[in-house]
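Below are structures written as structure tokens.
No value in this document is a laboratory result; all are computed from the given coordinates. These numbers were taken from a predicted model, which means no experiment stands behind them.
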Structure I
Amino acid sequence: MASGKVPCCDSASASSVINMLGKDKLEWPESVQSVQSIAETGIKCLPTKYVRYEEERPTDHVLFEEHIPLIDLSGLDDDRRRRKTMEEISNACKEWGFFQVMNHGMSSDLLQAGTDVSKMFFHLPLEEKQKHANDPSTYVGYGSRVGVEKGAILDWGDYYYHHFLPSSIREEHKWPSQPLEYRPTMKEYCSGALKLSKTLLSVLSQNVGLPPTTLEEAFGGN
């Protein structure tokens, strides 16, 4: 995601909630300009359409001093530690609603490669990225806004959106063709994330007394 830090110089209207159900083809209500192209002009203050309400802005205020649970998933492969690890996941879900994981099966090299190819894409010339420009009907491709309400507050960033699952809408030909490493790297990255998600869904199912595949099947499997 491209970004740039500039001071706020005005306020703007509240962001909108967009309901696209029942719409076959949508168009952007205004011309779309990439955040990268705006940042590269050397602006000194943030354009009004990117300025959010005060309560929506990031803060450095510490809401809590406790650490988010970090769970070692290698315990799931050890009969002596499996029950304890599952209990840790259960407690994290009950007390926090989320948690971090380590030893999850995705190598640090793969994680770094996923980050690297993403950065390589966003470092391409704007003209190259615009070949993949998206529209609000599916959002698949390169874009800089979400939602079709005219005058809505926008996020200060560019993105590339594409599917991995379900496989019926993966459409790998719509993934970035440059850099050449992007498609194979991201496919491996997403496959690793899928394997991890199935592991966690299995644990969550068992923790509430259900068969291991219950939640995975409820989400549609593949």
Structure II
Amino acid sequence: MNTFATILGASALVLSTHAIAEVQFADPEEGGIGYEWTVKLSHHGTAEIIGSTGGKGSYEPSFEAPDLGWTHTTDWVALELAEEVILTIELERQEGVYEMKVDRETGEKSFATSGAELYPALSVYEGWDSTTEREKGSFNSTGNFWSTIQFKAVVASLHGEAKVTYRAKLPAGKYSINLGGVNAFYCAETDPCYNGVHGYHATFTASHVPSLMPNF
């Protein structure tokens, strides 16, 4: 999503980091998918970020399957794990996210408070994409698509939850995390929560791998 967002007008996008963690509001590489965030974690590292994402970012009913997600209205996180860890990602709705939008062509800025009715969804892919020549407007949030990254998992609000959690044992390496929403499952087209962007709070936690724990 091509926006700059802050919570309650604060200047910092990173809510907090703990232990061994590094967070940047930046794309780690030129080309490919436009990542909003870069997060680097070692074991026992935690990073929290605040932003806004499209309420229908993971599921747009008007799109043709299987590419039902919005590439540009969702947030992409370039995640790097320094070693094998148990990774937990929590994504939940957040009130009071103050958003500054910047038009890529004109540079014109506008300001607004994002909605606070996100029905969250997150998709996990292996690898970073820095080779795709041009992003397409839609992508598959539940499988592989036009990018070089490889689908691993998706978790979404399936019963109206305001928070979703992904947890898995993952080897060291690079991963792409898409943060979006499935508001079209729950909101009527005339409801304000159906369209627009909504605030989120995402927490990334890496912890030590117990012995004999299988990969997911």
Structure III
Amino acid sequence: MICIITGDIIGSRKIKDSWLANLKAALKVVSEQSSKWEIYRGDSFQLEVEPENAIKVAAYLKACIRIDKPADVRMGIGIGKVSSKRRKLSESSGEAFINSGTAFDSLKQAKVNLAIKTYFSDFDEEINVLIKLSLIAMDSWGIVAAEMVKLALENENTVQSGLAAISGRTQSSVSEALKRAHYSELMEMNELYRKKLKNLILNHGNLPG
């Protein structure tokens, strides 16, 4: 079972090109193997991640892109099995890819920038409600908030004083930025997602596909 995230940059033709360097750097951080991510059609991308890391990775990618505000990103998360694994992700196939594409295609109609699709509609409905709530915060991230979320996710075991030292900001400004970003609530949502996904797999042995 794998997770595929399909995404693109919103309004990429109308904004400066620095988002591309940020996207490449972010993809390299979350996927150590170059074969597990691909940028295509100029502003679209796919990457493979562990299913339990899907929400955290999506939040990280969004933070990296929103540093170049007004740049933003939309992503469809798909979880399932892979039937054909090729050197390029775009040439691979399987239910994970189908689910990711379905989730991505649903974004415009749902008027959201992030959604998930698995084999279990009840799970999807519940997690997508959590995602919609989290997007109230994430879609409002300014540059500083996005920078601090990016830094916090890159240094998860570092306390705020350490983040302040790394960023060159005061501890109070780091704390305020993370509070504005609703970072702690987002991490609570991530833990709930991981717990529900684990229970789903335990109860069903594994996801079909």
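Which one of I, II, III has helix-only ellipticity at 222 nm (-39500 (n - 2.57) for each DSSP H run of 4 or more, over all residues; to 500), as calculated from the coordinates, equal to 0? The structure behind it is II. Out of I, II, III, which structure matches 41 when percent of Cα pairs over 20 Å apart, for residues 47-150 alone is calculated? The read-out was computed on structure III. Look at relative contact order in percent (Cα under 8 Å, 6 or more apart) for each of I, II, III: the largest one is in II. If Cα extents along the principal axes in Å, for residues 55-110 alone comes out at 37, 28, 18 when worked out from the coordinates, which of I, II, III was used? Source structure for this number: III.
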